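Student: The following blocks contain the structures, represented as structure tokens.
Bear in mind these aren't lab numbers, they're just calculated from the coordinates by the rules spelled out. Every value quoted in this text rests on a predicted model; they were computed, and no experiment measured them. Cβ atoms are built from the backbone, for glycine too; each structure is taken alone.
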Structure I
Amino acid sequence: MTTYKQTTLAFIIALLITISAQAQNTFVTNEVRQFMSKGEQNGIEIILKGSSVNKAKEGLKSLAKKYKAKITSSKKSPETFIDNAAINTVSANTVDIYAIVTPIENGSKVTFFTDLGGAFITSAAYGTQYAGMDAVIKDFAQSQALSAVGDELKSEEKTLKTLEKELKSLKKNKEKTLKEIEKAKAKIATWESDIVRNTNDQAAKQQQISLQQQIIDTVKSKRSSLKN
């Protein structure tokens, strides 16, 4: 195996390992308590590997649509507000969700604060509702992971098309070069034949020159004899 092939194989293996390592297969939530627009509240946060802040916010739009809620956001506020979400696994009534998306390395983090209508969900006070919202958030994270993998697949397929196009170009260039080589070989064969013919013609011409020189010498001798 050539050094080039070894390097290429090593690169492909490293790339596959990286892709596998970056893939999100498990979704872990964490209960937090922090300040948001409604004061210090309990919330549920989750890490979204491979999902940028913008992709996560797009996912929140889909989440709102799924639960027939109205969504509002502003560049002036880090929060996205999902109003009157009908999530029957969380509550018989609609709930309001405040989501804060923050960027992290290789992805984003989303913190959900869920208002039942006067009280925010906590695992201690609202265990059943917390479990229901936790499941909703993990389902959301799985959807985001699938979307991220889908985007990655499109990107890799685009790269594949580029590589195939480059391979096609390389093959075309090789065929062109081989044709030029064949043309060059034909020219070389012609030139070699010309050289052989030229060498023979030079030999014949040299004989003619020698004969002509003899003729000239004979004529000179004849002229000299006439002078005497």
Structure II
Amino acid sequence: MGTNSKKKIGQKLRNSFACVVDGETEIWYLNMLKRNEASTKSISIRPELPQKKTLQEQYRQVLSLAESYTAVFWIIDTDTIIRNERTFTGNKDKSPKVVLKECVTSLPDNAIFIANTPCFEFWVLLHVLKTAKYFETGDAVIEQLHKNDLLKDYSKTRKYFTQDGNDIYKRLKPYLATAIANSKFTGEFDYENLERGFCSMHKLFSRLGVDTVTGQFGNK
């Protein structure tokens, strides 16, 4: 493809974003982000409905979307990978964490890998608690959430996440700057040490140019 064609594609796709997720929770949250932030309407969430796919299938989907979007965010929970790694008995060069590393390290520049350990609820927790503690299960994180007044009624349901006037994004928005700082505090993703509290959701807001004071998105 010639330089002029590439330039035209780049112009056409300017500020268009896609998110590849593996569960309903992330979809509900991202939809509420779009509901509350008018300038995020260009975000496309793929798949629209959760589909249980292998890492390789998700990886191929990310590669495909990267050809037609300004940026693609690949958001995964690592709890399943950790469980599968523990019980894996095959060729160690094909273990879940090795496959994950091979996929992530070969992503194009406009594909951003985002992980939550053990699950999305850890990102929610970082709005109210600075921690890198490893929680074995999502239920353990939710139990911790219930100890905070803001999230004592937290429920992993569509109704809770999307309720009018008090959806999950609107409820957490005043604490977004804190959550981003706490997300950065968890450090860099370590393929050899998956069993630690980790979150890199801050990369989503950084790439979108979010203003954590007003919640509005800039022109980055």
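Student: A value of -12000 was computed for helix-only ellipticity at 222 nm (-39500 (n - 2.57) for each DSSP H run of 4 or more, over all residues; to 500); which of I, II is the source structure?
Tutor: Values: I: -22000; II: -12000.
Among I, II, the structure yielding -12000 for helix-only ellipticity at 222 nm (-39500 (n - 2.57) for each DSSP H run of 4 or more, over all residues; to 500) is II.
Student: If percent of Cα pairs over 17 Å apart, for residues 85-156 alone is computed to be 57, which of I, II is the source?
Tutor: II
Student: If you don't mind, there's one more thing I want to ask. Of the structures I, II, report the one carrying the highest value of distance in nm of label points 7 Å out along Cα→Cβ at positions 45 and 181.
Tutor: Comparing I, II, the top value of distance in nm of label points 7 Å out along Cα→Cβ at positions 45 and 181 belongs to I.
Student: Comparing FRET efficiency 1/(1 + (r/R0)^6) of positions 69 and 165 (r between Cβ atoms, R0 = 41 Å, to 0.05) across I, II, which is largest? Write down the numbers at each step before the final one.
Tutor: On the way: I: 0.35; II: 0.85.
Result for FRET efficiency 1/(1 + (r/R0)^6) of positions 69 and 165 (r between Cβ atoms, R0 = 41 Å, to 0.05) over I, II: largest is II.
Student: Could I ask something else about it? Quick check for you: by FRET efficiency 1/(1 + (r/R0)^6) of positions 109 and 197 (r between Cβ atoms, R0 = 35 Å, to 0.05), which of I, II is greatest? Mind dumping the intermediate values first?
Tutor: Values: I: 0.00; II: 0.80.
Top value of FRET efficiency 1/(1 + (r/R0)^6) of positions 109 and 197 (r between Cβ atoms, R0 = 35 Å, to 0.05) goes to structure II.
Student: A value of 22 was derived for relative contact order in percent (Cα under 8 Å, 6 or more apart); which structure in I, II was it taken from? Could you put the intermediate results ahead of the total?
Tutor: Details: I: 16; II: 22.
Only structure II yields this read-out.
Student: Turning to a different aspect of this structure: Comparing structures I, II by distance in nm of label points 7 Å out along Cα→Cβ at positions 77 and 93, which one has the largest value? Could the numbers behind the result be given before it?
Tutor: On the way: I: 2.0; II: 3.3.
Largest value of distance in nm of label points 7 Å out along Cα→Cβ at positions 77 and 93: II.
Student: Upon calculation of Cα extents along the principal axes in Å from the atomic coordinates, which of the structures I, II produces 58, 49, 30?
Tutor: Numbers: I: 149, 39, 27; II: 58, 49, 30.
Only structure II yields this read-out.
Student: Suppose you compute distance in nm of label points 7 Å out along Cα→Cβ at positions 173 and 205 for every structure in I, II: which one lands on 4.4?
Tutor: On the way: I: 4.4; II: 1.3.
Source structure: I.
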